[in-house]
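Please find the structures below.
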Structure P
Amino acid sequence: MSPDANSAFARCLVDEWSRAGLTDAVASPGSRSTPLALALADHPGFRVHVHLDERSAGFFGLGLAKASGRPAVVVCTSGTAAANFHPAVLEAFHSRQPMIVCTADRPPELRDVGADQSVDQSHLYGRAVRWYFEPDPPGDGHEMNSTWRWMAARAVVEAQGPPGGPVHLNLPFRDPLVPTRTPEKPDEVPSFGLGSREGGVPWVGVKRPRRIADAASVEALSTRVASTARGVVVAGWGAEVGSDPICRTAGAARWPILADPISSLRVGEMAVSTYDVLSRIDQVREELMPDLVLRVGAPLTSKHAMSWLGKAPMVMIDPDRSWSDPQRAAAQVLEVEPASLLEAVADRVDRERDDSWLSRWMQAESTARSAIDTLLDSWSEPFEGRIARDVMSGIPDASALVVASSMPVRDLETFARPRAGITVMANRGVNGIDGFVSTVLGIATGRARTHTVALVGDLCLLHDVNGLLASSTRGIDAVFVLLDNNGGGIFSFLPQAALPAHFEHLFGTPQGVDFHRLAALYGVGIKDVPHSEDLVPAIDEAIAAGGVQIVRAITERHENLERHRDVIRAAKEAFVR
């Protein structure tokens, strides 16, 4: 092997990624990944974020991608370190977020012979990657453009998609892992520009054509929308469309918009925020059953709502062919860019349509909204549904609201009012609680000029508490609104709650953690909120304080369940008066 072949290889990769517009890398300390870690640290165009825990590192990289739309380079050494990336890889794959995962590996001669930290890393993540590649260990340098730069350039292209997702590069390195030096040239290291294209361009340039609907598809959908008086527009996460095309289409059709908050499309005067509650009321289900559902993005979080809407014919706009249709309700799938299609449909549908269908929906929204808000506002002790509503309503414009899986995302869907001016995010690809803290901190790092607020339960925060390690010294500003009910609140809503003999031990799982001591351990601020009306002022104070802060509201799981039932009961009563 030529002197510094490892360094030359790593610096070629890093330079190629920089040419493609990448700016961030997340590295966990380890020996076998030394050449790549050093190359990233030396390159002036990269920020390197170091995390001891590879699982947290992976989700931090996921958060960076959510904030920027660009893949972060995530680096680890060989062995179990690579396995700890797996949860983040799965989430990135299923949520279509770009990521370049680089696992250092032993060279072929050290595999299957009992070498330290040696496991089978070939296709370690199975089918959950957009592309997998393993080059030969760096050699004499003849590969630097035919393989090295091609590999780096293709990794970016594959990660960005469409659809976006993780790429896995398994990189074998032989010793020596640190740069070699000669007495004649003790400071010489390979240039970043070795074998590169002139003019700073990437090795491979890819032009992605827009997937515009053809005239016949536009005409067919426009005719169908125009001929359907009783329709709804549904928007879930990953809709990849701004609010204007959604609102224009709904306005032209005179249809309501049923948007999950995590789509960031619950906006405008036609948004129905109470569809989860309405879908539980027999009278409303019968009266407002649509004849057509036009859906963008994933299904709504509410199973009640999707079960109801799944009985109507559905046209799904799915440019990535994700087959995100667990109810198998879609009668037609359009693999086109949603914004241009919706704009074209809006231009072709008569705006002088009858308002009676939309008016009935909006009256139902007003009735349910009034019943819900009146009851929530009467409770001064913290209730998780009110907290979700007030967080979304009360955080500053241009903020990112990151909501955890389990109950927080469901409470936001059920209780949040329409709200423009913020971006709502969640890890809904696999719907797990893994890595949530690190995802939030990655988002906050990628959106450094705006506020980041997270809504999270106690078990979810504890599950990734390592993500807080050194967060107080990273210059990150983020506020975690912590719903502390000392356990897994969602299980109180599930059939497992009918098994009292083992419920608390196996499902409720109370941890009894002193969060004030925990916050002190990690160097983050914390403040308790004893009354619901204190929540938004406490969030404002935490934002003003800067750094990582926790605003904690203590709730009780059984009481939380009963209050959810009270809300549904109050809404039902409002429709029979």
Structure Q
Amino acid sequence: MTGIRCKVLILGGYGTFGGRLAELLSCESALTLVIAGRSEAEATAFCERLPPGAGREAQAVDRDTDLERRLSEITPNIVVDASGPFQAYGDDPYRVVKAALAVGCHYLDFADGSDFVRGISRFDEAARQSGSVVLSGVSSFPVLTAAVVRHLSSDLDRVDSITGGIAPSPYAGVGLNVIRAVAGYAGQKVSVRRQGEDSIAYALTETRRYTIAPPGCVPLNSIEFSLVDVPDLQLLTDLWPEVQSVWMGVAPVPAVLHRMLRWLARSVRYGVLPSLEPFARIFFHSVNFLRWGEHRGGMFVEIEGRETNGRSIKRSWHLVAEGDDGPFIPSMAIEAIIRNWVNGQKPSAGARAALEELEVSDYEKLFSKRQIFTATRWLEAAAGRCLYERLLSEAWHTLPKTLKALHSASPRLQMGGKATVTRGTGVLARAVARIFDFPHAADSVDVTVTFHHTNESEFWNRNFGGQTFSSIQYEGQGRYQSLLCEQFGPFVFGMALVRDSNRVRFVVRRWSIFGIPLPRRLAPTGDSFEFEEEGVFRFHVEVRSPIAGLIVRYAGYLERL
């Protein structure tokens, strides 16, 4: 199709996934997008909202009635099934595939049902004979997960376990068909690989807590993921037959709805309820109405394996998407394949799950255009590394020399310099500053900081013109996972280390007193960072309270004594 227009018909084209795919492809001038659904009026209205670029048509197409005739009339090059839910396609689940092959169209789908995706191979011979491409499961599960596992395991002798999960933003907007699919398999039997053998689990009844934290970025909160029925559970074992366990989860939001879903799924497992599918519309309205929290989402994939010398390896890949960019990720697999296709990289003919069509580099090209950030944690290299290097992982190597020298010095380092200090003037601000022994206001004051380093912690003793205050920093665990914890007496502040140009910023994510968690909305804020300027270590620390306002701000430089 290189050099000519390609007509792409999207069934469910004005729905959640189909609509986002159309938006992603709307600027591709080599394409004509056929937005298809049961309502031609809705398809027409959606076409009018698309950005200019690709051609567009609106068509009324019902996938359940005389589909072959309609495809013959529309004559698309590629049919994309974005309707679903694929777990509920009835006695003839592959009727769209059959219709596409009958009229000579290529076929792609968003299928998330394990049995549906695995069963697509029955059309392989027919597709090869006709030169057609038939790809199923072309979405984050399993295309992106498979690409990430290849990326993480490229130098390993074997992969022993694969774990992954997706955490959507509370504001992502979940389609009814997605909810119907989840409600349909909640509490039902799911085939999983455990201890090297196929076994049975029950969807949404098992949970794992994880923190999605790309090194150098602000992490998501520690989240509970529940087991879901996705193609990865079966198909990843085809690519890595030696794998001992595969587990994939999702973290529905808000958390209160997630807890209710888990409780109801257990009711299905033990026969109290036959299915949650009758409640799908209630769940749909709830998840799209009950929205609060940060407008951010993410994904992780973690593997364990072995090198050729037998050494155990553990690595993880993390993705964080800001704002409205995350919901586009499930549609990016088909976007990437079609963009490659029109540029001359057509997939080979045949019918198969789309496990090996894309690599991480294909996704990175698309992520770079949006607020989507990824990074890898090489966990096997953590032993013997300093505190900041463990937390920043691969981002550590991009730090300026003075920052790396300060945080890797062992066991003791003394530095001195000058600083300016500004103090808040309110009664409450002065009281808080007094509790923490923060320095008094000064236009210029001598500063000495003594650092005591171990692999596990950094102890800071600060002296501002004779006034001292101290803290200890260490790596957070549990709900503080991947955060730098700084303790001042009974107070502990969990901070994200954020790589920003030549700076490392400290962003407070959690805090507590005597181990009791405190509300984040009351946590101290402020622009705090360290950086290098003309070969000199410099710092800027600002502590603000949502109630008291500015408490203290001090900035200056330090040099080795």
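Where a number appears in this text, it was derived from the coordinates with a stated rule and is not lab data. Just so we're clear, the structure is a prediction, and the values are computed from it rather than from any experiment. Cβ atoms are built from the backbone, for glycine too; each structure is taken alone.
Taking volume of the Cα convex hull per residue in Å³, for residues 62-333 alone as the criterion, the highest value among P, Q goes to P. Computing distance in nm of label points 7 Å out along Cα→Cβ at positions 86 and 126 across structures P, Q gives 0.8 for structure P.
When percent of Cα pairs over 46 Å apart is calculated, the result is 24; to which of the structures P, Q does this value belong? Working through the options, I get structure Q. For the structures shown (P, Q), distance in nm of label points 7 Å out along Cα→Cβ at positions 110 and 254 is largest in P.
In this comparison of P, Q, the computed figure -11000 for helix-only ellipticity at 222 nm (-39500 (n - 2.57) for each DSSP H run of 4 or more, over all residues; to 500) is attributed to P.
Looking at structures P, Q, which one was FRET efficiency 1/(1 + (r/R0)^6) of positions 14 and 326 (r between Cβ atoms, R0 = 35 Å, to 0.05) calculated from, given that it came out as 0.95? Label of the originating structure: Q.
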